[in-house]
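Take a look at these structures.
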Structure P
Amino acid sequence: MTALFALAASAVAMTLIVGVRYLIASGGFALATRLRHPGLYAGLDRQMRTEIGWSLASTAIYGVPAGIVAWGWRAHGWTRIYDDIHAFPIWYLPVSVLLYLIAHDTWFYWTHRWMHRPAMFRRAHAVHHASRPPTAWAAMAFHPIEAVTGAVVIPLLVFLIPIHIAALGLVLTIMTVMGVTNHMGWEVFPRVLWAGRLGDWLITASHHQRHHERYGCNFGLYFRFWDRLCGTDGGLGDFGRDHARARRRAVPGSAGTGGVAPVRPPAPRRRPRRAA
């Protein structure tokens, strides 16, 4: 009974941690968006509330398996997580992070493509693509079926690939930051990471924006390797339309647009016809 209580407590605690992490990360980047690109999310209040609702529902789906694994590691030594920095060579620390990111990216690419099969898209993935355009709050806005596919990957990997607890924390931080920034509608990273040679292989918001524009390309999470290998790399997206829309939202008092409305140019005047 004590073990069952400890297991349940770990699952609840991890769910709360995932939820708070989501609110802090998405809320922080949403605030940064408001400061850096005022009006970019104007008129999207209802959509953002929906994104937050789906995301908070996903926190339990992510938190429960993580909590079970965390309890098993602490109580019974399950998993290959280690806390002795000398258990493996120091050089293995960055290698383990890279291995986890590559494995996660591979899992994400193929499950993401599966989610775009017509039946699965209608059943589950359409929830995520209902965000048009996505915002920083859309990072975890998944149908429960899709949330399960994302929630199991790290709990499975810790049984297969040794990783230091601090390195695992770094992996989870990268997951969180990329999940949010890939959906926020602008590039927070230096240009060299998305437009230079590094950008040919790394995924940031510009690359994922194209996926939300066209749906049938750019399925990766961190790296463009699988997209390039499988011919699904659609290049970088264009934030220009959304940013132009934000700049046009300057007329107050329009219903349904969060208090602002797009400015329309005046209709051209017609010259009166001359009498025959």
Structure Q
Amino acid sequence: MQNELTQPGPLLDAQGKLAQVGWSRKSLLDCNLENARFYTIRALQRLRIKRWDYYAIFTPKRFFSATIADLGYAGNIFVYTLDFATGELHEEGLVIPLGKGIRLERNPEAGEASFKNDKASLHFQADGGERRIHVTWPGFQDGRGIQAEIVLRALPRHESMNIVIPIGRRRFYDNTKINCLPAQGFIRYGDLREELQPETCLGSLDWGRGVWEYQSYWNWASASGFLADGQTVGLNVGQGFGDLSKATENAVILNGRVHKLGAVRFEYKSGDYMQPWRFTDDE
């Protein structure tokens, strides 16, 4: 039975256990990871905690993504771009020992996420309904370079898909997904520069915090687009790790409103991912 959360509060209680379990239409819980309890030595707690901010941009010509992640023992910075016409995909990443220089906020609705070194600069700024994405990576793809300056603006009452679930006895996952955010700005990839307009371009956010088992596997699919009449439509579905009895992340998002789904099964051909995928819910 899916449990919808409606009241704000802390993510973790004083013993490091989840204070609430369920899903919500907006971010409600304060992600107080300082209450996590895994080791007697408090300084070691951060080595188990995983945090990331992942932004995706959908344009008529291209898919673009940028991520700042702190995995505790290492950070991971990566950017990738896919050209729809040619099928060209390129991804590059940086591994940062102990996540040095990475900044991530405790909640998804406000604040900054950032990383900068001599190779790349990523900066994400959230302020309520507006999100700014800055990416500069001069050496991307052997010096071709990539740059992005993008603003995502949520329309009034835009909803998000949020879940808080346990993983085993002491582990947990706190996640916010926001689809179909109108995007404006530009992406420059080598000599190609694409102007983004909110009538044709959308962005999405995957904001995750938690502690996983040492080995995990899951499927995730997300999309943001337009119907023929101009309405925005998004999809977010996942299956895999964690106790999903009280919350799944599965939803259809129409004009910024979340329409909740229960469990969803993924059917696809492993090893040939360009073949059609099939999603079936429990209804």
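Can you rank P, Q by distance in nm of label points 7 Å out along Cα→Cβ at positions 8 and 208 and just name the one with the largest value?
When distance in nm of label points 7 Å out along Cα→Cβ at positions 8 and 208 is computed for each of P, Q, structure P gives the biggest number.
Of the structures labelled P, Q, one was used to calculate P(r) over Cα pairs in 10 Å bins from 0, in percent, giving 6, 28, 36, 24, 6, 0. Name it.
Answer for the origin of the read-out: Q.
Say we calculate relative contact order in percent (Cα under 8 Å, 6 or more apart) for every structure; which of P, Q gives the highest result?
When relative contact order in percent (Cα under 8 Å, 6 or more apart) is calculated for P, Q, structure P comes out on top.
Can you say which of P, Q returns -17500 when helix-only ellipticity at 222 nm (-39500 (n - 2.57) for each DSSP H run of 4 or more, over all residues; to 500) is computed?
Source structure for this number: P.
Taken together, the values in this text are just the output of simple stated rules run on the coordinates, not laboratory data. All values derive from a computational prediction rather than experimental measurement. Cβ atoms are built from the backbone, for glycine too; each structure is taken alone.
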